[in-house]
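Heads up, there are several structures right after this.
Bear in mind these aren't lab numbers, they're just calculated from the coordinates by the rules spelled out. Computed from a predicted model, the values in this text were never measured in an experiment. Cβ atoms are built from the backbone, for glycine too; each structure is taken alone.
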Structure I
Amino acid sequence: MGVEAIKVKEASYKQDTKDKTVFYDLRGISNKNQLYKSTLEALKDLKGVGVINSDSQLDDLAANITKVSVLKEKPENITELILKYDRIVLEPTIIESKWYENQKAEVKKKLGTMINIVDKSSLELANKLVKRVDFIIVEFKDDTKIPLEIVLAEAQKSNCQVVMKVKDRQEGQIVFGVLECGADGIIVKINDLYQLYDIYEDVKKMNQKLTQNIIKLRVKRTFYAGMGERACIDFTTKLEKDEGVLLGSFSNGGLLACSETHPLPYMPTRPFRVNAGSLHSYALGKENRTWYLSDLEAGAQLLIVNTKGEARYGTVGRIKIERRPLLCIVAEKPNHEMVNLFMQADWHVRIFDAKGSPVNITNLKPGDEILGYSSQSGRHVGVKVDELIIEQ
């Protein structure tokens, strides 16, 4: 039985179905302003974005952009507006009126409202209106995200989209993680093109499901390698029972190390931890970059991968380095190249076998099939390079 490749490509992204959206607020920017003109050019190439704009800006906008109109009064010309705009924002008093009840069924575009939440009564109003609109735009007087959590929880009952005004890129990143599900969208004013692109890339990545190609490796041998320093990677997130980190001594691939989520008879589980390996080992991180375990510190981001190849990014909370006896695991890739990993020589340290089950590394024997990954050789400071590099 040969060594079977489950997947053969490099890491990739797949589009998710629950897309987040960024809306750029163009109101207040003069049509003659260079930033306005540059923004319009940039928006032509961006997919799935929206703008909040004035009527005078309407003809300047490309067809691919979701256009949002914010009205301060009852729109007597609602029929004309729905031909021009994709979404219409109405005052809360209008949403509660008989006029809205009569018009809503006739309007085929999304209707929403906007509320500045400053106290308990305005929060209660928002929770009431999420049952009546397709989307709600919220902003908050205080920095706390607790009111947003409450609105999100209420909106989930009615499938109302929640969009929040944010002041900058960092707040946008936080808002998309509130209550785990996050807001459906954010609104941000444009200050410069760097901000426009940075926020767009953040949202684009959130809308993409990350996958990492996993292959089967065949164990060639294991041997005791003496004493050395090994690192445990402690994440700020809990790992599932089928998740771990990809590690190896060489740049051409490595093994899928198991997290400490599986019970052992002598110690409690540590679901945030991967007992990774010796300090020289590579760990696979963001955008296919590798990091030496010795370089990792709190705040770094690594790829967390499960046995099916589904992946996500995890933030390192701590690197714990201790001197321990080491065991070297040597394994063969489908193309007959060798990879290895030095791990703590103890029964409680585990990797994944070919069936996706955790296996104690001290029980490994030649011929066993395990999970890992393959990459092209050659790295410089963790980044792929096209040059002659020999690792042995």
Structure II
Amino acid sequence: MHKVGIPTVVLERSDALREEGAAIGMWTNAFRALDAIGVAEPCRAAHPLNTRIRILRDSGAKLREFGMDECHGGPHEIRPVFRSGLLKALEGGVHSERMHFGVKVADARSTADGATVTLDDGRELRSRAVIGADGVRSVVGRSLNIPAPTYSGYIAYRGVARFDDGLPVPEQTISMVFGAGGRRAGMIPLDDRHVYWFTTANRPASDPPLRDPAACKADALQLVRDWHWGVASVIQQTDEAGISRACIMDRWMAPGRSVGEGALSLVGDALHPCTPNLGQGGCLALEDAVVLAQALRGVQGGGAGGTLRSATATAVAEALRGYERERSVRALRIAAQSWLFGFVLQMPFAPVVAARDFYVKNLLMPQHFLSHTLFDVGSL
């Protein structure tokens, strides 16, 4: 919003920039969005390109390895980044006096001339528009009666391991390790000392969540016991306080439909949470930010450098509905593809596992492997 001259106030419930989540995958489409916003270079400077991918079996077999340059649509840009570094880069594009930490939103509603946010202390803030960027269980989304996300049947552990004497995995290479029984793992170098990793496991919705950090680390290690490729050593090297556990959820948007109301809308996981199997959750959120700014730029008073103050409430609402409809098609495609990918990989049945391994080893075509990352949001 600041990039296109629309004054914006950011309300953050945490007392400072949040760092949970450890790292986030950034693919070509995300860096195109960051370029449009003007904050891509700090992320590029801190994290090297990943140029190869290995698909491995837990038993030690290598199913497939190929270079990203074998995928159509290149050059490709794949860099997992520290979440804290990404937030700091984005913060650099916002005037500090516009950011308010330790503010908890209780409700949001559309009004005749804009929108009103109610804080948990009873204060009300009025604005021309309110955009909920508050995650899967969005308060703004609840105000809009957005359906709750659907549990996909499995959980994921994530973390970042630090190695001061060299990485235990090949540099600039994504390593995906497939097991049996709905278990898999991934390891991706962040830089020359850090490895981002994840592991998954099927769990019923009734399973009580683990909240103790030591128990989470022990469970993650148990999932990959006796695996090859150093997965357990990477998890073992991770500070237990930095390991997150998440129930994997998604919510599909009907294509061509809007979900907001008046001057209320949503972005990112608040709008379209998807499973992490394609690494596109954060990328979609950045795409949203650019497309939303493009939509509102078209109705701001006085053109570029103007504000929404002189725009009619109807014009703002129409711009938001157009943004939502545009994003619904892209988000549904990614959500469905990611869900299907995860559904197949999490199936615990031996014949499915055997078919999966045969396909990856003999039939997988690298040319189309990164097709979902080629979206270009354009410029601001």
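Determine which structure produced the value 80, 47, 38 for Cα extents along the principal axes in Å, calculated from the coordinates; the candidates are I, II. Considering all the candidates, the number was obtained from I. Here relative contact order in percent (Cα under 8 Å, 6 or more apart) was derived from just one of the structures I, II, and that gives 16; the source is I. For which of the structures I, II does the calculation of mean count of other Cβ atoms within 10 Å over residues 164-171 return 12.6? That value comes from structure II. Consider the structures I, II: one of them gives 36, 33, 27 for Cα extents along the principal axes in Å, for residues 220-331 alone as calculated from the coordinates. Say which. Going label by label, the one that fits is I. Supply the structure label, taken from I, II, corresponding to helix-only ellipticity at 222 nm (-39500 (n - 2.57) for each DSSP H run of 4 or more, over all residues; to 500) with the calculated value -9000. Working through the options, I get structure II.
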